[in-house]
Structure I
Amino acid sequence: MKILGISCFYHDSAAAIIIDGKIISAVQEERFTRKKHDANFPKNSIKFCLDYASIKIEEIDQIVFYENPELKFKRLLQTYIDFFPKSINLIFRSLPSWLLWKRKWRRNLLKHFLEANLPIEASKLSNNEHHLSHAASAFYCSPFNQSSILVMDGVGEFATTSFWKGDGNVIEKIDEVQFPHSLGLMYSTLTSYLGFKVNSGEYKVMGLAPYGKPKYANIIKENLIFLDDTKFQLNQDFFDYAFSAKMFNQRFCDLFNQPARAPESQLTQFHMDIAASLQEVTEETVLKLSREVISQTGINNLCLAGGVALNCVANGRILREQNLDGLWIQPASGDAGGAVGAALNYYFNVMENKRSVDGSNDLMQGSYLGPESSESEILSMIEIYHAQGEKFDDIELMEKASNFLINGKVVGWHQGRSEFGPRALGNRSILGDARNKKMQKIMNLKIKYRESFRPFAPAVLEEYANNFFDIDTSSPYMMLVTKIRDKIKVIDSKADDELFGIEKLNQVRSMVPAITHIDYSARIQTVNKNTNPKFHHLISTFHKKTQTPILVNTSFNVRGEPIVNTAEDSYKCFMRTEMDVLIIENYIFLKENQPLFHDEQNWKEEFELD
């Protein structure tokens, strides 16, 4: 059975094809259009998925949309009523488009398919509820036969947090928290208050939090979010997101006695303390919710999805404090992952096909589900840009690549199928030597052109992870933050007290300072030989020469740019930055050997800052 799942029209549109319960391909539209978080109809993603599966659209048995627009319209009507007369502007702004276009979702999806030259039959089109798609993307991809499922995001139709029970091929909803009470929207509101972009900058707040102290946590809990034993509510007196384009109001600013930070302006200790306070409250809430869903289902495995599940620090606390039998987090936890969940839910839950799980291996195949660069594509790129590269066999490639890294070079690494989701996991990555105390600063300021406070993640050989990090499970999708081991720490508490901001990050804290955050934590990716043999081979070669099985791994892009997709994307990013070496499959390109690069459009003009 061939099923196409799609998500679009809000953010992070994507497509996925499932054949007989196996994920054949999945990719976000942004990778093709080069527009970050592209929400448009994923015509390029659908075309790739069909081509990769070698099937035509007529051969698809079912197309499943990841949410229910009609139910979403009912929630919008309820919002008009609940917040009237404040919602008047919202009514005039949104109601016409819903009546004329969005509510007639089947007709409009068919129109988009036809515009993309992909004719389909209306009878083949169905939909899920938004949170069901998230829940399905987590449970059906997990290695568990039974699991509690927790979904947390901004909002789907009505639900913002939902509890589910997964058993075999069946998913059952247990309970939910409804809009406007939303943990995701509270986090986004404070993200906006701190001067970062909503639905894009939340991870920056998570990275900023360790610089501060949670001085305002009680203010947040006493005024903004009320926690009980099972759920939470938000005090809507401080929030405007339900009826306005603004997330918060003046009363919100008055609560903290500070105006909102202007984007790109200087970060102060106040902003860091707000981030720390928000993160602490979020973690406390997530822990309560995870305990509650397990209490209600009686199942001690836990699956997570939804945008809040990308909060790796909170995930790490669940792992450490919940004493679970198993934890699995969908790597594409945001709306893109809904495309996979929509298709899998139809195959297993609707069509009642049986699952086969082994308790350890998941369905995501390392999340390497996107396009790969063929030899002809690489040669075409070389011809177009007159690029100077040389091809090597695998042994020579690993020797040269590891030597580049040891010598302090920054390497763009483009291999195999691109990753599905927001993380680069060794196929579209920028790599560096984690032992190099200057590497973090070099990568942030000269390669990524991003805020200097942001940490980098380690890619570590799975078999050595426990030697360096306080973790006894695999973390293949970079979804868990854990502490580094005491034996590799370098502690200078006096210097910590005297330093401020980015100066703290530049302090050497471990034997691998480039990936050690200021609280001695790291967001780790464990690299498995079977899942990604080429990346494992590289790190193993580096390990033999340095006795360190760890590399810095960050996404192959500049700030505001989607992760690179094609060989051309990688070469352009390489030439736009101060990256030293580019490796595409088995071709090596050295910066000093490249011809003058004529960038028709500066990347800062092409990509809007995130």
Structure II
Amino acid sequence: MKSIVVSFLFSSSFLLAQEPTHQEFLKMNYTKQEIQIPMRDGVKLFTAIYTPIDSTEVRFPIMLNRTPYSIAPYGEDKFRTLLGPSRFFDKERFIFVYQDVRGKYKSEGTFEFMRHVVDVKKSSRDTDEPSDTYDTVEWLLQHLKRHNGRVGIWGISYPGYQASMGAIEAHPAVKAVSPQAPMVDVFTGDDFHHNGAFFLAHAFRWLSGTAPFRTDSTALNTRPKPFEYGTPDGYIFFLSLGPLSNVEKNYFNGSVPVWTEFMKHGTFDSYWQSRNTLPHFRNVKPAVMTTIGWFDTEDKYGGAHLYHQIEKTSPNIQNILVAGPWQHGGWARVDGDTLGHLNFGQKTSFFYRESVELSFFNFYLKGKDEMKLPEATAFMTGANQWRSFTTWPPAEAIRRNLYLHPQGKLSFELPADKLPSAFDEYVSDPKKPVPFTNEITTAMGNLYIVEDQRFASSRTDVLVYQTDILEEDLTIAGPIEVELFGSSNGSDCDWVVKLIDVYPGSTPDPKPNPANKLLGGAQMMLASDIMRAKFRKSLENPVPLKPDQPTRISFELSDKLHRFTKGHKIMVHIQSTWFPLVDLNPGKFVDIYSAKDSDFKKTIQRVYHSRKYPTHLKLGILK
């Protein structure tokens, strides 16, 4: 390799050397300590501290990341390949602190999935995730010599949840928190449930194959081996599985305690309520920047709802939202210029890392420059543009209803048919459910969320509605609300609604095109979600359907910023199975986690589109 002059950025000396790897760069410019930090109840949490090497009197802010996924590599001579959220950070010089949370890897104590927040601590030894964060920050301030008294916290997914915990009853030194794709409520909309419907493929794969959710002998310090399905076809595997009760009996046998816990709590009972973090975000003090991906299949709900909750309860702080065209954590892991067959025309992740994320922490932890980030920074798909807004959803967005009509039509006009009997119907068969993807896979995956839906639209158990060809661009912004009037001849069912952008038949194929995607007439899914009908009034107290009686079903798909361009169409799909992404509803009002084979029956579903029962989507339209 060519010799070059390498500047050791943190000193005035220069050395003629081979160009170092990034990990070598970190070793040359940071020291590492490994510490057991005591919590107020005596439990010690294993912590790695990386401090910049500097001969001056400069003091550095602290960046804290707490995780159940291991802070490896262990050993003071073993360095991570990256410090901080991105490479922009380690060259900016922070003190980076990583910690194994309570009960995981080298930390003491007992791990509890989404450990409940103790708002009123009855003794000085009562602990929760906010107190563990507080005690960690206090110890760092007391024992580290080179800090400037300011702390920032960040994390993605479960560590994003941990970051959000640092904003509750925050230590005064915590000035900036960035929860990224944080979990907030895993029964209502994050990860393992959406509106009470169980996300089977994701829960099975994640809980069985990830150490934080395992208690067998290998789970404390190593990641367990992935579950062996015996087939690459998850549709076949889960269909042959039978009722959910077979999982514990035939496969897990107590080795996945979180799964066992889930199966005991089929409603939004005290178990799930204690893990709903939203009510605890009151009077938040640090600045908060929440990051979400438009195409996050795991925790988009959490980020959006956390932003709105803090906005409502803590109006006097800087609380901002960033949303880009990313899958789960994509802003930190990929360039962000493509996703599946979509091409966004720019490296959106690079923009986020340098111009948004680094700017946020530099301002609050170093006092660099002025705070120029808007209330909401969002990428508009379809137009491939970053947009800034003073509120989210945008105040200028006008809410309009997009109605279902007979003959598969979709329009902003009310249905003309005044007869309440105007409906479309289909038979939903739990033995032949609608697949959620056209791929052969055992995983939930990340790309089904933008997958061409033509494989589903040809099925007789999927209703399809579409507009005429758009004569001008149409931009939607904000939440997408569903008002569905439906009925079933059973006492329960699921309703899946998808919002889709239909490409013109003349759309060219992507270049390069290794997967041979044919985009002419493609049905690109933009937003989708499910409502389990028995939870339509309450997640806590489910009620059965009255067979064959039209019933209002209301729920949200998700927030979105997208431009349907001239020449495209807007499409809606409605179905009752989405397998094996979501477990099968037997069509009967029962506890599905303990249902028997005999409980599962075919049902007839009807979707109404009359003036009396006007099924529609509510969209925010930007002019």
Structure III
Amino acid sequence: MAFVRSIKYILIVVCIFCFVPLWSQNTVPSKGSQIIVEKAETFYYKKIGEIEYQWMVGKVRMRQDNVYMSCDSALLLGNRIRAYSKVLIQQTDTLTIFADSLWYDGDTHIADLWGNVIMVNGTQKIFTKQLKYNLATKIAEYHNGAILYDGKTKLKSTTGYYYVNDKTIYFKDKVIITDPTFNLKADTLKFRTDTRVATFLGPTLISQDTTNIYCEAGYYDIQNHKAEFRQHAQYEGKDTKAAADTIFYDGIEKSVSLIGKAHYKKGKEIAVADKIVHYDDTKITSLYGHADYQNDKQALRGDEIHYNGTDGSFHTVGRSRVSDPPQILEADHINYSKGKGYGKAFGDVVWQDTSSRIIVKCDTTYFDKVKDYLKAFGRRPLLISYEGKDSTFLTADTLKAFKQIRELDSSRIFLAYHDVRILRKDMQGISDSLSYNTKDSILVFYKVPILWSDTTQFTADTMMVFMSHGQIKKVYMRQNSLIINSPDQKFFNQIKGRDVNAWFIERKLNNMFVEGNAEAVYYALDNNKAYIGVNKCISSTMTLLFKENKVNDIYFVTNPQSKFIPMTRANHDKLKLPGFKWEYAKRPKVLADLF
């Protein structure tokens, strides 16, 4: 027996010295293959019954097919091995496992490793105190905590499953990732060792500088600095909060995209939309779908909003609304440059000043927020003043509005030109141009304007209409003034002079003062309201009193001349005063006549 043992030991030593490792493509132990001892400094052999015991000490090397193991000492029990100190398993040229001790079953190909266990696969290193590894399936698992180092990234968890062939690791329970660019805490995480993509399979919190991101599903592409967060996704920064169905982060572009029920808040800025994209470098925030943005000064609403947080500039796409109290602007598109203080809105524009109770509708408008200036044009801009019970409707080729900035006075002035048309319940008119001051409610008509009130027509070189509480109080006519009144549009009462002041009470003409070469032609009626004749009067000045829009009394001053002509002798055409022109066809009667 001693001789046999000596021969066997010599053969083993010869085999060890002749051994040169040759890697094959198949590194998985074959079924039924035996563990072979390649080398040991000291070797003990013993057989008890049918079980063979081999005890090896000193630089022990073994193999099973193309899997190689080494340690300081080992006990081989049939096809199982217990290894101690400086344990090493090498399955491929990239996968190596180090441990303090090992229990390996050569039939099941399962290795249990203890102590300071290190599993190395390429650039990934797993450190743990206990590891189970199936050399056949190439699946490793641990349940007492481990740390994975992948370059500069450190992953830690209580439980883990490493699928070497699939290059995938599942981390569970108290998962922590530490990276120079971020920190992560999760419940469950899948990590691809080749692509370095972490997939979130449960509640996850990612911290980066002063920002935190929470989600319950998604992924983080560490190598390409991209991430997607889903299911109750939330973002929180130093003074920023955001939430959406999905949050997408691009570390290269330094952008955050909120997709689906997106909500974003930064300081006093609040944004809500179907999708929000924020670029940290440019400070540009883009909102898409049911977009709503507001800060401490203004509120924006539209299909799309693109806002520059650096200078406050913005532009919108689709039906949009900008609320900058007391001004509100609506349009299909709005562009605004805060640096220039200048903007443009076009497409069914509606602008209103709630303090002045003014609305402007047009196709295109330019506006200057610094100077509080507005220019409206295209498609006959419409101005609506809704002071009092009745509204004033005014159109022109162009409308302008600006504020008079004076001490204790910030009234707004409106200019309208050309082809001005105005419509009110108690007054209608046309002129070349017009101005309106919201402070004193004075309308000034230029270049031979024509006004109508009830059955009366007013013409002059220039006219001023004084309003109070939404009603006409006075009309001042300057140069070449002519008033024509005709209840039946057959016979015409006329009053002419250089300048005329006409006062109204309860929307009706009450009295009139004519100054400078005053002339009057008015038809007299009997008690049955039948015409009996015509009065023609001339005076330097005269005062007329009206009742039911008809002349009731006339007072003459300075050399008056008066003549009564019976109806049977009156030449009605010759009674028409110089400049007479009845323009009833030009009178706006309904809103459509303004366009």
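Here helix-only ellipticity at 222 nm (-39500 (n - 2.57) for each DSSP H run of 4 or more, over all residues; to 500) has been calculated and equals -4000, so which of I, II, III was it run on? Checking each candidate, the match is II. Can you say which of I, II, III returns 39, 15, 13 when Cα extents along the principal axes in Å, for residues 152-191 alone is computed? Source structure for this number: I.
Taking semi-axes √(5λ) of the Cα gyration tensor in Å from the coordinates of each of I, II, III, which one would give 106, 17, 15? Traced to structure III. 1.5 is what came out when distance in nm of label points 7 Å out along Cα→Cβ at positions 104 and 280 was calculated for one structure; which of I, II, III is it? Here the read-out was taken from II.
Read-outs throughout are calculated quantities, based only on the coordinates presented, and are distinct from any laboratory measurement. No experiment lies behind these values; they were computed from the predicted model shown. Cβ atoms are built from the backbone, for glycine too; each structure is taken alone.
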